[in-house]
Structure 1
Amino acid sequence: MTPPPSTPSTPLSGRRILVTRPEAQAVALGEAIRAKGGVPVFFPLLKITPADELEALRRVAPRLEEYAMVVFVSPNAVRFGLPALLGARTWPERVKAAAIGPGTEKALTRHGVGKVLVPLERFDSEALLELPAFQKSQVEGLKALIVRGDGGRELIAETLTERGATVEYLSCYHRAAPTDASGVETALREGLDAVTVSSSEGLRALPGLLDAKSFETLSAVPLFVPHVRIAQTAEELGLRKVILTPPADAGIIDGLCVYFIHS
């Protein structure tokens, strides 16, 4: 069926858009797509589950003031880590909380953590490390805690260590790729107008999930990504129509709207 003509208020009218964010983070992007007239199709490329044991975080709660700053790398770090990290206490005012992006900042704010350090434009580790509070003169001799999932980039810890800080990690969740690709294969058969991907790790799972024919079909669908690192990963995997958008969900929506208004 031919979708109805787009209008300025519904630039994604009738467009079927694959949303690959983890389940908890996919809701907001899906709602934003619907608000522009699109049809979100959900297939998380990463499954997020809490760590088997959070006792390490609970042991930190009584001595949280030892740290000059605590860096939360994602909304899931807040979701799974902060309740165990705080226990029954409130966030100590003298400890700086930091977030890589606005989604993580909002998650912290919802838990009563104020004055969050967060980049204003680019939302990645590099941008966070450019903030004044992360410079050598501010962190040398201090202790920092990074709350994250298992694995992940080491850039923040390595840079803070080089600048003279003592860095500790606490892992509070696991990431795993799906083993069943039937959801995305069905979506491809029914037709997709766009795919959104917000994680290089999730993107790398796709070739192993799909057979050659399905991956070839996917490679012809416009792929919208909010970071140059993800775009580079997509191109390395052989995905041909990669569109780099501004950061975060708002940037993805802007990129989708501009593309389909002019397509």
Structure 2
Amino acid sequence: MTELSPDNANTWAQLGRYQLSAGHNEDGAKSFDRALAMPHAAVVENNAAYYLAESGYQLDRARQLILGTLEPAARRVCEPEEITKDNKCAVALTAIANWLDTAAWVIYKEGKVKESEAYARSAWAISARPTMGAHLSLILAVSGRIEEALKIFSEARTRPGFDTADDLADARAALAKAAGADFEARRSTKDEEANVRVVALVEGSGKVVKAEAFDPQTPAAAVTAAKSLMLAPIAWGEHSLRSIRTVELRQDGDNWVVVRSAVGQPVN
């Protein structure tokens, strides 16, 4: 593979991934060294950090790699002042979701569970993908917050690609240990009911400061309820980022319950 493309950083990174996954840690780290020494995209740093952490090898280096990519990118993310249809800031914000998730995983593998949570929550708040849900539910389960971990895991498993998500086995094992082996039978049918959508301007703390109807079918009561919501924060370390999110709500009696939210539109 590398003989055919010796000057291709992605080829060396792919080789490094396979070597680390196979337990050949030193060879894998050297392959990533080669990749990082060449012109490359930020995904190479991300993948090097992730797979080094997966194998429990060179964790200090993995942390330096991912934070060295994440921190300057986060400083460049614009923050909207108003709800706009184009939501131009969403592109840069969505781009760092994977890096936040990788940072969470690296820091968790370092044994710093509490510190890893803010990164995992931020990734999930931006782009609730199955792997991010697996990581966050695992971190919450290990922290003893079982009900919240079950809720995140339940939501993650409604997403396409859940069965092949990274580190799913670790999340399942942690939840089975904490909540009982039959935890996956605790499904909610309410999420299958029709939901309404609201567009919200959300502070980095998760506080909704403005809300508007997503479409003409959105009830006014849902918009009013959304204005008092606290959503998952996008905040870690020294960063706290404002965002425009689409929030899915379900009516439960006189109350409106958040089903899911994400920057842009949630993935069904």
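Any read-out appearing in this document is the output of simple, stated calculations on the displayed coordinates, not a laboratory observation. Computed from a predicted structure; not experimentally measured. Cβ atoms are built from the backbone, for glycine too; each structure is taken alone.
When you work out distance in nm of label points 7 Å out along Cα→Cβ at positions 151 and 175 for each of the structures 1, 2, which one comes out largest? Mind dumping the intermediate values first?
Details: 1: 0.7; 2: 1.4.
Greatest value across 1, 2: structure 2.
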Study note, to complete from the structure: If you rank structures 1, 2 by relative contact order in percent (Cα under 8 Å, 6 or more apart), the highest one is 1
**Study point:** At a computed 0.70 (FRET efficiency 1/(1 + (r/R0)^6) of positions 15 and 199 (r between Cβ atoms, R0 = 25 Å, to 0.05)), which of 1, 2
**Key:** 1
**Study point:** Which of 1, 2 yields 24.4 [mean count of other Cβ atoms within 10 Å over residues 47-54, calculated]
**Key:** 2
Check your understanding: With distance in nm of label points 7 Å out along Cα→Cβ at positions 183 and 207 computed per structure, which member of 1, 2 shows the largest figure?
Key -> 2
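Can you tell which of 1, 2 yields 0.15 when FRET efficiency 1/(1 + (r/R0)^6) of positions 87 and 231 (r between Cβ atoms, R0 = 30 Å, to 0.05) is derived from it? Don't skip to the end; give the middle numbers.
Details: 1: 0.15; 2: 1.00.
Only structure 1 yields this read-out.
Suppose mean count of other Cβ atoms within 10 Å over residues 55-62 works out to 17.8; of 1, 2, which structure was it derived from? Can you show the working numbers first?
Values: 1: 14.5; 2: 17.8.
It was calculated from structure 2.
Here helix-only ellipticity at 222 nm (-39500 (n - 2.57) for each DSSP H run of 4 or more, over all residues; to 500) has been calculated and equals -15500, so which of 1, 2 was it run on? Could the numbers behind the result be given before it?
Details: 1: -11500; 2: -15500.
The correct label is 2.
Once distance in nm of label points 7 Å out along Cα→Cβ at positions 215 and 255 is calculated for all of 1, 2, which comes out largest?
Values: 1: 2.1; 2: 2.8.
Sorting by distance in nm of label points 7 Å out along Cα→Cβ at positions 215 and 255 in descending order puts 2 first.
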